[in-house]
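K.L.:
I've put the structures underneath this note.
We did not get these values from a lab; they are worked out from the coordinates using the rules stated. Quantities reported herein were computed from a predicted structural model and do not represent experimental measurements. Cβ atoms are built from the backbone, for glycine too; each structure is taken alone.
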Structure I
Amino acid sequence: MNITKTLKVAILALARNKMRSFLTALGIIIGVGAVIAMVSIGQGAKKEVEARFNSMGTNLLFVRAGSRSFRGISGGTGTVQNLTPKDADAILEADAVLNVSPSVNTRAQVVYGNKNWNTSIYGVGEKYPDVRNWEIEQGVFFDESHVRSGSKVAVLGSEVNNNLFEGADSLGQIIRVKKIPFRVIGVLKSKGEAGGYMNQDDVIVIPYTTAQRRLLGQTDRIQSIDVAAVSADQTDEAMEQISEILRIRHRIAPGAEDDFNVRNMSEIAEGAAESTKILTVLLGGIASISLLVGGIGIMNIMLVSVTERIREIGIRMSVGAREQDILLQFLTEAVTLSILGGLLGIGLGLGSAKLITQFSPMKTVVEIGSIAMAFIFSGSVGIFFGFYPARKASKLDPIEALRYE
């Protein structure tokens, strides 16, 4: 029996019980659709994370204060405040460094008129927009004179601007941070929220000198230094130069542990991307369980089909059908059922991904690889779970099959 005839016989056999065939394939349809939808959610999260980090710049480095240890117990990063603005000035002299911005931060309730909002307050240097690759949408950013004099000026993130001013012009208005008045001179362009991370736009930026004196009650220490390398290719070189400069400035003996940490944005981005990759695999794995359940359904129905068609199998064998012909016939029926279910499942998965994007804040990305993987898996399920019933049919005794009632 050639494959074309076998396929025609398989389709006719499935068509005799259309509803049963559809319900059997439903497990595969749901399984393939779920795999595509779940993987698309994971891929969407990965793209969002990558976009968020790319918006910051791949040449970005973070220098953080080190940790304090007491009786062998480490307090963790930032428990010792040992960075100063002069450290930032020294780092700027490195060949591989383009710009730096000293940084301190806190949280506070911000008040304008009868409205208030709790947000992050970042004290930074005048080069902050260049370092963080952040554009100004309205007004201007503060300059060196503002930083040097500790001026009470503020640049708002778009989220804060929307909540306090609700579309009204905020430039020149006075807001109060911990009861201290600040004049709004600019609004940052929206960067948004991505990959489950905090909203970047929920922030107020002020000169770090103002934050030190007015909000934190100190003048000589900073919490971190944001650094822009000359290029993404020179970030490793910049990290080495920064470490060397700070070890000398902090008088750290050779072989002793650093009292600071230097992190590369690319490393952070890779770690975040790896996390979303694990999430994608986890979601795909969970959805694949429904494919296995669908495969078990195919095996069950094919076993029932063999029992119902024992006499038909006996007649075919009596007129010359070989074991491999019977095996191929029933295996083709199982694979056909699985492949048809896979095709319908692809449509379901694509539609689900589109609906998720349209009616939820999550973004989905459907890749050809996930479609191909789900389709191949569905076909493999048909072969795996269809083989046993097909083999059982091919091993029937023709005489006993003809006697079967």
Structure II
Amino acid sequence: MIADVLVIGAGPAALAIASELVSRGLEVHGLSAQDPAEPWRNTYGIWGREVDRLGLGGLLGHRWSDSLSYFNDQPLRHGLDYGLFDRTKLQNHWLAICAAGAMVWHQGQAIALDHGRQVSTLATACGQQLQARLVVDASGHQPVFVQRPDQGPVAGQAAYGVVGRFSAPPVESGQFVLMDYRSDHLGEGEDQAGAPTFLYAMDLGDGLFFAEETSLALAPPVPFEVLKDRLHRRLAHGGIRVEQVEHEEFCLFPMNLPLPDLSQQVVGFGGAASMVHPASGYMVGSLLRRAPALAAAIAQGLADPALTSPAVAAMAWQALWPLELRRKHALYCFGLEKLMRYPSAQLRQFFATFFALPQEQWYGFLTNTLNLPELVVAMLRLFATAPWGVRWGLMQQQGRELALLGKLLNP
């Protein structure tokens, strides 16, 4: 049996693209190392406005109107709702669409892929031979088959968090804290040691809270044991201790992966296609927004019997990474390169300036919904209004900045 598309993976990226493909009448098969209904463990956040525009607000498990950050002793209120997906609802939403489209699932580990002009053949560790006109690798940040160039160290966002009950609330009732960069719990030398971290926390209701110590990005990433120690020291500084742990979260993913080789015949999606926002770490909103265009391009290509599989793959890559998105990716990576060099005090000044931008600018920056001219205007405005120390850090050229700016011109 030759499928139209074989999707590798069963996480959010795989289900997002598979559901869009079956919705267009394609015969889709999936390959997963485990049951695709295996519960997901990580949390997925999204701004309320973003999920509302997608018409998926009903898939949120929690939503907060009181969203804020701390970059000094005074809270900075964002004025936008923030939500967490109900992981089971989100997963079942996509699985139901896949089932309605008669998607066929195979369980196994992919080990080899042989491309032909019309059909690709995938071999699994248990001896299966699966064939499809096109293969989409959505297996995560370390993909099975998608190739990308090596362009030096990759920065990782690392976080350690606890869902549980505390001796006192780590945040106020009904509150969501996006970033709390206050560092009174650290010694002065430690605070300036080159690894700033922040608290990401929220009230989940019924006496349950989520508190997570996060490093925005660093190469190599901040170790989990350091983040765990800092979280408990931060809580202890406020007279708070963890009394009951319902779930521990260990989160680590790459922020500034280079774009894949866009000429390859296997098509990537999600982390496999470097779709993590290089400056914020968000991806689920991008999966939801960009899956339809990718699926439409694949369906259009496969509908033309004269097109070879390499030609369909080229159409798919172009739909996923058009020129403007490639240029924005380079610009975001340039910005992250700067942020990773800022010591704690300078980083707090940067974010205080960033969130003082008009809401449409900082929101569009974080969600990757500004077009390229709008993004450049927002970054220029930030530079113009930032304190001198922040501007000096942006002007210094100490590493890969020029190469990244070169990709802005020729991605």
Structure III
Amino acid sequence: MKVAVLGGFGLMAEAALHDLAADRRVTHIFAADTNLARAKVVLSRIPNAKKIRAIKIDLTKTAAAARALKGTDSVLNASWYEFNLKAMDLSLALKAHYADLGGLYHMTLKQLKRDAEFRRANLLGALGCGSTPGITNMMVARMSAPFEAIETVGIYDASHDPSLSEDSFLPPFSIRTMLAEYEAPAPILLKGRMVDVAAHSQPEPLEFKEPIGRVTAGTVIHSETATLPDYLKDKKVKNLFFKIVYPESVKRQLGMLVGMGLSKDKPVRVNGYEVSPRHFVTALAQQSAVTASAQAFTKPADYEVLRVRITGTRHKKPLVKVWDCEIRPTKLLSAGAIGVGFTGSIVSVMLGHRKSQVGAGVGAPESVLDQDVFFRELKARKVFSIVETIAHPLAI
């Protein structure tokens, strides 16, 4: 099968290219991007890179992009979430299945409205297929089965990266997503109703394995809360939220950018030119990624844990389940990139081979993907491990 990776030379897409190139079921890979500055370095690090063809495209020009990617069976959209609808247009034009890495809640709701289009085209569209959203959605789907009623679903993301410092700032994922998570109100399910709460509010102390240890997680906007409440409605779920642990250095750096107004889209006038602050910061982050790629390679040493905690009842008795998905780096790829990129790769191939719960249409992973196949594929990568653990908030 042929897979097209949009935003093909971003940090998350790089991991997807590694995984797709190693998959014998995939014969051709289009790495499509508006900027090919990282292409040479990225391809030099990928075994079986001969499968990959770098192509420059513009997602806003659907017809031209479709001609360039003709023959694609499955599209993995690793571009900015603002382009998700245009990427879906491209998938429809290609008559190819579609997966992306998330729509940051509001975009996901817009994308779900395209279900009828994909059904008519007999195509599958899976929304939010990275680590979180993605793995976490599938964890919730599998964990929720024994519950007759669910009180609360808590989804958490925590990581440790010794390479982060106060002296430099290379965003571990899209700077645009990070800025939105830092300041946008967070939609959550609270007592059976969707409400908005302040970003990084409702702090919750947690304990993870070292080197993460004792940390505090805060609520941020995320796509899981756009789809999981409906998926769990038959179990009368009352509360559902996503919380993330940001390293203090990253929070300070993001706080400085937001405080200076650099997260805003509205252009400001500089020496006779109008410039969007957010576009400017995005361009700087992209340049930093190119510069970092050209420097001496350092083996990644980060570690990430995705945690899902579900409380409720079974046979009218209290039931609590806690799963941790631990993600570790390889010699070439960070745990953060692997969690997102490998999962996107897995889903793209699953869609191409119709390993799904539904024949066609658009939905989140929990509603679209075959659970048994997904977790079997995840286990086969040997960098993911899911463990059931006893975890509780710290008394501090």
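K.L.:
For which of the structures I, II, III does the calculation of relative contact order in percent (Cα under 8 Å, 6 or more apart) return 22?
P.N.:
III
K.L.:
Any idea which of I, II, III comes out highest on Cα Rg over 2.2 N^0.38 Å? Display every interim value, and only then the final one.
P.N.:
Values: I: 1.52; II: 1.01; III: 0.95.
Comparing I, II, III by Cα Rg over 2.2 N^0.38 Å, the maximum is at I.
K.L.:
Follow-up. Out of I, II, III, which one gives 2.3 for distance in nm of label points 7 Å out along Cα→Cβ at positions 44 and 156 as computed from the coordinates? Let's see the in-between values first.
P.N.:
Numbers: I: 3.1; II: 2.3; III: 4.1.
Source structure: II.
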